[in-house]
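Pasting the structures here.
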Structure 1
Amino acid sequence: MPQPIPFLDLAALHAPLASEMEAAYRRVASASHFILGPELEAFENEFAVYCSARHCIGTGNGLDALTLTLIAAGIAPGDEVIVPAQTFIATWMAVSHAGATPVPVDIAPVSHNIDPGQLAAAITPRTRAIIPVHLFGRPADMAAINAIAQRHGLFVLEDAAQAHGAGYQGKRAGQLGNAAAFSFYPGKNLGALGDGGAVTTNDDALAERLRGLRNYGSPRKYHHPEIGFNSRLDELQAAFLRVKLPHLDGWNARRDAIAAQYAAALGGLPLVLPLLADGTYQPVWHQYVVTTPQRDRLQAILAGQDIATMVHYPLPPHRQPAYRELADRSFPAAETLAASCLSLPICPTQTTADAERIAAAIRLSLQAS
């Protein structure tokens, strides 16, 4: 009987790093400096260099990275922020937490990222920012988005939660807008062993305000010029991330190889496959998402063969009860994606044989339908 293929095998990913992870834990435990200490400072410096950004500010999670950046940029109640119609709901919730109103724009059908051609129609006198999401690890069309933002004086915040190491026009995510928010949730391409997040930016003033906002509004101890938050990437998670960061490019390269294998094996089937890397876009394959009207049937067949898959995401934010006031709006591309998308396993520890077994099961299923 073939072994089950998990969607993501973090135990296998971490096993070769066990001694380094244990050393990181002992280093933090021995120093007994658990918050805003040397491990965080070192990771912030290393991740800033990795992204070619001047600053990195660690936060408690990816949602806080988005929310605090909007607040630091001056987004406030009464403002509007443009967001993609399909994304993980944290993108929208960050806008709401900042007191502003999320204004959805539909996605482009093939890239699954916000459609720049529909941005201009969504801009009003109250629009203050755009949050392009690099969905599934493929960068958004940042040149077009930034051009529109510059014409209207809008702040651009990359939601790079799924795009650690992704490239666009020769630059890495994290330096493609005014700021970028990352999540280090364990399942990300670069994941902690718990929650974590960070913001990268080249804006000195924005970085300084973020450092205060994440720490009770305190730029220095017991001095609080504004009401802040408690959202700090802790020392232990920073130490673990320092162990994992040097492996990120290798893991992303393995994901890219699996994506290429899928593309070669699944061509010609009644599936829409994701776009591969080209001279402009270098995705990092946080997810490998295919679309088919037979999604539910295909997922059930794969499950019957012990192949795990997931749906990212079954309900667009405007169909969630949290945003019921937008329930009567229609975003056709977002709704089509939600109804037809299926994420295949693409873990860096996945073997070539695993990928071929998955592709063979899909071919058999769809050819028999």
Structure 2
Amino acid sequence: MKICQLCAVDFTLYHFLLPLMHGMRAAGHEVVGACARGELAGKVEAQGFRVLDVPVRRSADPLALWHAYRALVQTFRAERFDLVHVHTPVAALVGRLAAARAGVPKVVYTAHGFYFHEGMAWPKRMVHMALEWIGGRFTDLLLTQAEEDAATARRLGLSRGPVHAIGNGSDPQRFRPDPATRVRVRAELGTPDTRPVIAVVGRLVAEKGYPELFAAMRNVDAELWVVGERLASDHAASVAEAIAAVEADGMTRTRVRFLGYRQDVPDLLRAADIFTLPSHREGMPRSIIEAMLTGLPVVATDIRGSREEVIDGTTGLLVPVRDPAALARALSRLAADAPLRKEMGAAGLARARELYDESLVVMRQLALLGIA
């Protein structure tokens, strides 16, 4: 088969979809990526995949959506794909409509976490639910990562075809504990071995919970490594004011370190003691899985996806959304208790190896797609 993997930006293509693309190619299919081209598209091409540059913007602007729709219809007609597999909200909506218009035989949508969520204002939530329902009229198979999203999709009728939860995963060989790396990385960053280190990995946007995390760090005796940057295509609320507040405060300025976009995330996790992800919404975050595979206990918010991965009190701690005090208490508890960190980290590592090996997730998708 000739298969298109469509998403909005090449960041998603490179960081999240490559394992599936490799799995499909290994099963004998031609796989083509499609997204708004950026600096990471070349890295995907270097692995032997074509990447089509399509004008999909992470924007709800009607003119931009119409432009993307028309370009995708032309692309799909020219390429004559057997299957179009869409990801990310905007690309998923216009991509399904365009694929239907172009006569693509099969359209599959993977929801990496529906944009609507329990904390969203009801009118806005209803609009996004309605858009998902419309897109579902052109969906032959809907895959979600979290079981909770699959149940929601079935209840709301968000697909004309079957709905399955596929989970999420990462590479256990790439993300694993390594004491020697811990020593080396801490020496490079000038962090003492005895200093508790908390790591957070994610885009620098407010919905990842950074304002609450920075506020919490005033009351946590540990060092926080912030790994990530804001993407040029991000429309989510900025954290510029929260970062300025950190830099202006003598206490947090000594505790919070901004490491930016890094290629050595596995090594940074090996050098940390705790992982946190205090997001307001998620699908089924891969960063938590990668931290668990590295043997770290996790402090996360009690939201869909995260609460499926983290067993509260066993592999980590769950806290309410937008609650800096509760977040500080949970982080402080782990920062002060090395045996508890070790116990929870070991439990998380065992759980991640059993459930979240990306090779199993890829095989599951190929079977559901009928292309294994």
Structure 3
Amino acid sequence: MLKMTKDIYLKKRVKSIEVRKRSISELLAEMAETAFQGRRLGEVVEVWEEMLKEEDLTIVMGLAGSLSTAGQWKMVNWLIENRYIDVLVSTGANISEDIVEAMGGSYWQGNPNVNDAELLKSDINRYYDVYGLEADYRKMEELLADFIFTLDPEYPYSSMEFLFKLGKWLNGKGIKSIVAVAAEHKVPIFCPAIADSAYGEAFLLAKSRGHNLIIDGMKDFYQFMSIGENTGDVGVIYIGGGVPKDFTQLLAVSLSLKVRDKRVERRKGFACKATGEYYYPHKYAIQITTDSPHWGGLSGCTLEEAVSWGKIAAEGKKVTCYCDATIALPLITHALNERVNFKRKAPDFSWLLERN
């Protein structure tokens, strides 16, 4: 009996890593056979690769924080270009601050232990250990304000519609930012808290000059839910948490309200006993975060806790890696670049992007 009990737990040995020449993909594969967050990082690549092999799966990425100032935005472009993600839900910072560099500006390596009052006098903004020029930020805001004047002041845009049109406009100027690359490859971007960024400031600039831009947040949510009506399974990837994570999680549990609790036949789900609503839990889930679950916030909420809400499938593949995104994202993307040797058949979102 004791041996049988041990057999339940002792199924797979930890394999020690030996130092030798190897690719990033090979290293992460070996890390997946070790422990702690190194193991989790290796498992992230395995789960992401498995998602790419699915035939009827929409991959949604939630991208939080201010990672573009930290040199991460071109990897997001690469993920979009290769259709390793199909929908992006982002903070406004990530999809505006990248425009500074795409326009020809720069960010500089700095020091978090600096006299910030002196930086203020020098018109330098600090992002932890990165410096940016206020003048460059203003140029980006002015560019966005110029774009706003190309829009209909009477039409209520969702953030997705606004960003798709912006992406096409930036492509015309050769500014290959995230929204530009997404528009080119027909990847919808949603930014549910868009005013909390340079976009809000660009709106103020345009408003002061006579343009009344309307962004309809509820329309945004409605259009995002329509994705749930036109897909099979869903896989989610969270880089950080915050609004992008919560907004994306709701795709699993709020769709039923849009379709008046009718079952979406293409989706795999179940009816809630208390309300009759249909939940469609995400089949795959990856989370890269530095937040802890015991504070109670969604950014640190475990994927296992999300199972209780019907947001993540209990039997699905899910992995959380507690790691700085600036460490995890370069390793993951380079491992995928080495490992994936097939072209994925990605879902077509022309019906959503081009109806207006």
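A short reminder: the numbers here are calculations on the coordinates, not readings from a lab. The structure presented is a predicted model; accordingly, all values stated were derived computationally and were not measured. Cβ atoms are built from the backbone, for glycine too; each structure is taken alone.
When Cα extents along the principal axes in Å, for residues 33-136 alone is computed for each of 1, 2, 3, which one produces 49, 33, 22?
Working: 1: 49, 33, 22; 2: 44, 30, 25; 3: 54, 34, 19.
So the calculation was done on 1.
Quick one: mean projected area of the Cα convex hull in nm², for residues 49-264 alone came out at 15.2 when computed from one of 1, 2, 3, so which one is it? Write down the numbers at each step before the final one.
On the way: 1: 12.0; 2: 15.2; 3: 13.2.
Matching structure: 2.
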Which one of 1, 2, 3 has Cα extents along the principal axes in Å, for residues 217-336 alone, as calculated from the coordinates, equal to 37, 35, 28?
2
Read-out distance in nm of label points 7 Å out along Cα→Cβ at positions 121 and 185, computed value 4.6, structure in 1, 2, 3
3
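A value of 1.2 was derived for distance in nm of label points 7 Å out along Cα→Cβ at positions 105 and 329; which structure in 1, 2, 3 was it taken from?
The value was obtained from structure 1.
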Working back from 1.2 (distance in nm of label points 7 Å out along Cα→Cβ at positions 305 and 345, computed), options 1, 2, 3, answer is structure 1
